[in-house]
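These are the structures in question, set out in turn.
We did not get these values from a lab; they are worked out from the coordinates using the rules stated. All values derive from a computational prediction rather than experimental measurement. Cβ atoms are built from the backbone, for glycine too; each structure is taken alone.
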Structure I
Amino acid sequence: MSPRTSLVMGASGFLGSHVTRQLVARGDDVRVMLRRTSSTRGIDDLDVERRYGDIFDDEAVRCAMAGREVVFYCVVDTRAMLPDPAPLFDTNVEGLRRVLNYAVDAGLQKFVYLSTIATMALSSDGRPVTEEAPFNWSRICGRYVQSRLTAEELVLDAEQRRGLPAVVMNVSNTYGPRDWQPTPHGAVVARAASGTMRFYARGAAAEVVGVEDAAHAMLLAAEHGRPGERYIISESYMQLRDILRAAADETGVRPPAVAVPMTMLYAGAYAGLPLRRLLPTRIAPLLDVVRLLDLTSPADHSKAARELGWRPAPTSQAIRRAARFYAEHRPHLG
């Protein structure tokens, strides 16, 4: 890969910081765009050019993109538990819409967009889903997933109708070191690694990937990704039980022992629906979250392997590195 002038938007986030680290390591001229209020612990040791502003600051976005060949767009609000979905749509949709207007005119060689595995279809027969399967659970996916679907549509429309060389990366749950915040799924591993987690959802499973491998996929997409295409960036499908046991084993603590049936989680979520209808901006959408735990399907990453040359390592290794990181640094878990 030849060095490029790169801009990372969302460089303070978990995956964005790892993308930034890998760009610096390979010798790119790296610029990052940050809010002044963002924690930059994940990139403070890196020699990068910093520009300040948020995605609603049109002039800041225009100046940050000036002279860049590649933009890695890693800005996302992942708060699926947020009672009021308005901030999700503000950031994930309306903010992105404004950024795309400038990206179209910036003369970029590639716009690499961070999306989510949650916009994949659900499998009807247990076989892994691919990027080509049409989304089939819009009625029950919840507002968080709807915001991510709408965002993908904006990116793909900018490619199809306006010529933006955009690639969509459908990344699953990322695990690994330097998760300073931490992410919601990382916080679960952190609790397991500390030995303070006693309960887990029986039958819950998810597509997973090491954060370093996911970041490498983003760089590969800038080189080899076909504009207008989506790529599943996920290494394997793991039971939550196995994720938590790997973390606990790495730090030598007892793993969570009490398995809560999914039926109990659904019962609690449905019981809270009347209160949520009365206070929709104050009560979390628990049913949406339970469905995200329960309904994720296995996914096929062979397209990324074939077209990008992506070869991820077993995510169990990344989970163990994450557990060591959390044990050593003890992030605030709320």
Structure II
Amino acid sequence: MPAAPPAPPPPVFSFGVIADIQYAPVKDGASFSGVPRYYRSALDSTRAAASAWKDIQPNTLSFAVNLGDTIDGLAASPEATRQQPVLASLSDVMSALGTFPGPTHSVYGNHELYAMSREEIKTHLHIPMQLETEDQLVGYYTTRPAPGWKFVFVDTYDECVMGRTGSKLARAEALLSSNNPNFDRGEINSPEGLVGAGRRWVAFNGGVGATQLKWIESELAASRSASDRVVLLAHQPFHPDSSNPMCLPHNYEALLQLTEAFSDTVVATFSGHTHNSGYARSEKGVHHVVFDAVLESKPGVATHSVVRVHDDRMVIEGFGDQRSYDLALNSTCSVE
């Protein structure tokens, strides 16, 4: 009787991913395009995802990643605040994520900025933030999930019109004014008349400042020297073919240029913001993955992912509405 084939090696490490929870204690609604949004049940879906991560065996997850828009801007609306303060809504989500006993690494998005300050985001989402000039907090940092690996968390709302003052606000306003005629008419989130990637010039997006770009480059250079593999993570997507181009950062080209320049080190980027699963592989083989939103999954559907990282591939197992991907590292990929 022939011997059974050897069992596949376990992953180097595994982790959970969730995006665009956007919980708010308000009645259900819809997006501008009419897609249903389930604000209240997003909390139950988050709790179910975290519980699923906790129960995964035998390959226990080391940590989780929250790709931003943890609460919805409606958490600051009169309907919501009559029931509880904004920070109580955020606390509810963090408690739901806390069902998973490992650490959760977060980025923030536009909806956090609709409802709270960056100081509150830093404190309650536990995001390390750098203090730049003019007392401007910017949320970029790194973690090392395993030897030979680095995760670089990027703040794509470094320069934006939400919660900013001084030069960061001025640069964002100047870019929006010069690229979107709707902005000066007060229609700050309208892409009407814009085409392709030009539709990104709306106020619910942001950009990465010069100081942060230099920091990212230095981190990638250090990773190259150390032969580390890198995943970049942000709320907004990095590649125009991975998602709705209206959701790109204002200066996405600068980010894409860095990922391509360091494609021997950067294996993937992870993001949310678009509310739909998306994928693109760059010319130099970097995988750009966009994760689906909890908010727009029907009640009872826990949309999330489990990512298992092997030496030669990254396997993303999607649950709920999230697609699954099998991404070969430093080679071509297959997408389920």
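Consider the structures I, II: one of them gives -7500 for helix-only ellipticity at 222 nm (-39500 (n - 2.57) for each DSSP H run of 4 or more, over all residues; to 500) as calculated from the coordinates. Say which. Among I, II, the structure yielding -7500 for helix-only ellipticity at 222 nm (-39500 (n - 2.57) for each DSSP H run of 4 or more, over all residues; to 500) is II. Where does the value 0.95 come from, among I, II, when FRET efficiency 1/(1 + (r/R0)^6) of positions 134 and 206 (r between Cβ atoms, R0 = 25 Å, to 0.05) is the thing being computed? Checking each candidate, the match is II. I have 0.60 for FRET efficiency 1/(1 + (r/R0)^6) of positions 86 and 150 (r between Cβ atoms, R0 = 35 Å, to 0.05), calculated from one of the structures I, II. Which structure is it? Among I, II, the structure yielding 0.60 for FRET efficiency 1/(1 + (r/R0)^6) of positions 86 and 150 (r between Cβ atoms, R0 = 35 Å, to 0.05) is II. Here mean count of other Cβ atoms within 10 Å over residues 214-221 was derived from just one of the structures I, II, and that gives 16.5; the source is II.
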